[in-house]
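J.: Following this line, the structures themselves.
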Structure I
Amino acid sequence: MHNVVVIPGDGIGKEITKSVQQIIDASGVPINWIEAIAGLHAWEETGNQIPEDTVDLIRTHRVALKGPLTTPVGEGFKSANVMLRQLFNLYSNIRPARSLPGIQSPFKDIDLITFRENTEGLYIGRERWAVQNEEAELTGVITRKGSERVIRASFEFARKQHRKKVALAHKANILKISTGLFLQIGNEISKEYPEIEYRDIIIDNLAMQMVINPWQFDIIVTTNLFGDIISDLAAGLVGGLGVTGSANMGDDCAIFEAVHGSAPDIAGKNIANPTALLLSAIMMLNHLDEHEAALRIQKAIIATLSDKRVCTPDVGGTGNTSTYTEAVCAFLRRE
């Protein structure tokens, strides 16, 4: 039995989380779901976006599945997603982008993965007014330790998954010290993995190359802000954030999440697409060494997305969350 903390989140979070729980239960994987709260709902209920009870549960069980969170509007509110990553030192954000059947996209046969450094860079939140309302200052930090662990994680993943290439994206031609350090460390670590083809590429060139010829890339590793942008670009190549999963990994803890928004405008309408959170849950199952079930659910998703009668409207379907969920569960029961 696996103990997993589940955070339904805000907006459509409850609907898609319930769907994913039903699908995993149908796969036969024994999971004890331990519910917790975070985000806007948590703030309204407790005055804290990440209550201490939630922190304690994640720290105890070390694996969490999280729906989308809404950050309260107003100054002084930091993203709960960023806070969780920093709180649990989840330094690797792993974002696969793979083409799926039945998903509208101008690109086919895409299969690339972004490794984004998750705790440093410009997202540490050190901002201040140098001159009130006239000049703002923002501090970013890149460390040897932080760079080494995410770059090494990308190479270790490549080796374990038999991926052939790692591209390190940077802006060392302009940001010579900060991203220069990231590049230097990548060059050093790459020598330990001679079987993996390594290249470095300037971030703006990478963005252009991903649109011109995305098939040249296998694994991309980069810093926090660059990774945030590039991983969304990669998602766009395969149909959007609604069909891509995400894992936040550290040495002691892992949180798997949907990276799309909470979509409050469609909450409660039974039309939200659970695919992104379900793909994240597949990553979670692999993390828990439930590889056979993860593969079966992957096959079920592919089969279900090909039937527009049961799919949600965002992917051109005429069905809803319930019909999609039941179709995936029915496939699993037949297997």
Structure II
Amino acid sequence: MAFEELLTSNEDWFLKAGPSCEVVVSSRVRFARNLEGKKFPHNSSAVEQSEVVTEVHKAISTLPQAPNLQFVHLNKISSLDRQFLTEHQLISAEHAASLGERAVAFDAKEGLSFLVNEEDHLRLQVFRGGLSLKEAFQNLNQIDQTLCSKLHFAKDPQLGYLTACPTNLGTALRASVMLHLPALVYCNRAAQVLQGVTQVGLTVRGLQGETTQIASAFFQISNQSSLGKRGAEIVEHVDRVARQMVEVELQTQKTVFQEEGLKLQDRICRALGTLKNAKIITLREALDGLSALRVGVEQKILSGIDLPNLNHLLILIQPAHLAKIAGRELNPDMEAMERARILSLYLKSAEAV
């Protein structure tokens, strides 16, 4: 299957601005499910894994809530294609790297994907722009209820849904939001604030989930466990903490600009100049620059670019996407050159007000 169409689509979920999008880049809700009587993927044979893929594929292919799914056998595509799907947030890094019979079904426009034989037999997830956890949860809950009539999921009266990792027992729900906290980072308050997040039962991760490091001022927060909690309760808790984070970040931005407005405007304009004119640029440099540009858009210092398109750039500047755009695999130097070219192209209309 060719994935190049994902590069040019102007209807993907991350191009739709959502509530509190000035701080919350995206929201995700994920359910983990396993088929009754089947071994977990890490302990099953290729034949058993193939049976799970077939059974899940049959069930999701007739979902009324997801009529436009594309189904891909991950063991039949290249490592570059798997990395591409990871960067597009359609599969996880673990799913891309794992061995055996595994697959994904997705609808990129709707921010919907079904990971088959990752850590669990099935992980279904929905993404939305901005702070839209409740909407994502409602959508995914409807899909899950339909699947429950098609598949027999492993469940225990006390432990809830049975999962490969004990932290996912219970509702097996993970609710997460991607936050952009540049003012807190600038004031060296991010670590302190995020420590408070962990003290109320949430965890902090990087741009693409569990195995990634914190990138620039982008942070992902999510619930640590789901045992003994209703799905709506988990979503409400993460949503409430995220709203508090939005308030703290926006108030910090207001204070910082009152005190150091000219200095920060200069920093933002320099970042724009670098991203538009650099001939080579690393991923970290690009993320730092795009972080500054987001603040410029939020504070109405920049025009000619908006937050949804900056979200798009966060994906396009990743290595596999650059290789797809270039039409060939790239070494690190070529990748840095292609990243600079893409940034210059997409930011050509952006300018200081």
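J.: Compare FRET efficiency 1/(1 + (r/R0)^6) of positions 12 and 148 (r between Cβ atoms, R0 = 30 Å, to 0.05) across structures I, II and report the one with the greatest value.
T.: Checked I, II; max of FRET efficiency 1/(1 + (r/R0)^6) of positions 12 and 148 (r between Cβ atoms, R0 = 30 Å, to 0.05) sits with II.
J.: Check the numbers for FRET efficiency 1/(1 + (r/R0)^6) of positions 108 and 260 (r between Cβ atoms, R0 = 41 Å, to 0.05) across I, II and tell me which is largest.
T.: If we compare FRET efficiency 1/(1 + (r/R0)^6) of positions 108 and 260 (r between Cβ atoms, R0 = 41 Å, to 0.05) over I, II, the biggest value is for I.
J.: For Kirkwood radius over Cα pairs in Å, for residues 28-219 alone, which of the structures I, II scores highest?
T.: I
J.: While we're here: Please state which of the structures I, II yields -14500 when helix-only ellipticity at 222 nm (-39500 (n - 2.57) for each DSSP H run of 4 or more, over all residues; to 500) is computed from it.
T.: Computed on structure II.
J.: Out of I, II, which structure matches 124 when volume of the Cα convex hull per residue in Å³, for residues 92-163 alone is calculated?
T.: On the way: I: 133; II: 124.
Structure of origin is II.
FYI, it's all coordinate maths here, none of it is from the lab. Note that this is a predicted model, so its numbers are computed, not measured. Cβ atoms are built from the backbone, for glycine too; each structure is taken alone.
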